[in-house]
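Listed next: structures, encoded as structure tokens.
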Structure I
Amino acid sequence: MPEITLTPTRAAVLRAVADGEVKHRRNWGREPDEDVWRPATGGSKKVNATVEWLRQVGLIVLGRPEHASMYAPSSWQLTEAGERWLAENEENT
């Protein structure tokens, strides 16, 4: 696997995925789906572009919905590559 270098923001979102703080919410209608980071410290932030980039390079995948509703949010999860990146770069996150 080629070396992946993450910006501080991308590394922080990857760490947040590992901590279960990033959810994918489906919006059925005119609004696009959204990926929201809700840190334990409060507040929330849309991270759609960062999540999409992490998905494209193979560091995260979308997990199963939290319940049976078609509107149920899903958590993003690390792939093996994402786990390996965090393990090798722990001081950067």
Structure II
Amino acid sequence: MFSKQVHDLPPEVEVLAWSNKTRVEVFRYRDHIMGVQGHPEYTKDILLHLIDRLLQRNLIEEPYAVEARASIEEMEPDKEPWKELCTNFLKGRH
């Protein structure tokens, strides 16, 4: 399974969020473009379904699926920060 990520941005692009996994999680270019890596729209149910599909297609092994399910069961993504970030960007407040 291949994953594409943005690692480097032009100097005029501002990084708004980053993580240990990737140097760029959210970025913006002036007031015109905002980019988000990852999938903030995913719910716990979507993630569990995705794990099941990957396992059924032999794209991940059972121990990894069990570990991933366990980590997802313990949390529900907090969508409020994403909602606030996107709303503020669209309203020109950043």
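Among the shown structures I, II, from which was the value -12000 of helix-only ellipticity at 222 nm (-39500 (n - 2.57) for each DSSP H run of 4 or more, over all residues; to 500) calculated?
Clearly, the read-out refers to II.
When mean projected area of the Cα convex hull in nm² is computed for each of I, II, which one produces 6.5? Traced to structure I.
Which structure, out of I, II, was distance in nm of label points 7 Å out along Cα→Cβ at positions 24 and 48 calculated from, if the result is 1.4? It traces back to I.
One of I, II was used to compute relative contact order in percent (Cα under 8 Å, 6 or more apart), and the answer was 30. Which one was it? The value was obtained from structure I. Tell me which of I, II gives 19.1 when you compute mean count of other Cβ atoms within 10 Å over residues 16-23. Computed on structure I.
No lab work stands behind these numbers, since they all come straight from the coordinates. Note that this is a predicted model, so its numbers are computed, not measured. Cβ atoms are built from the backbone, for glycine too; each structure is taken alone.
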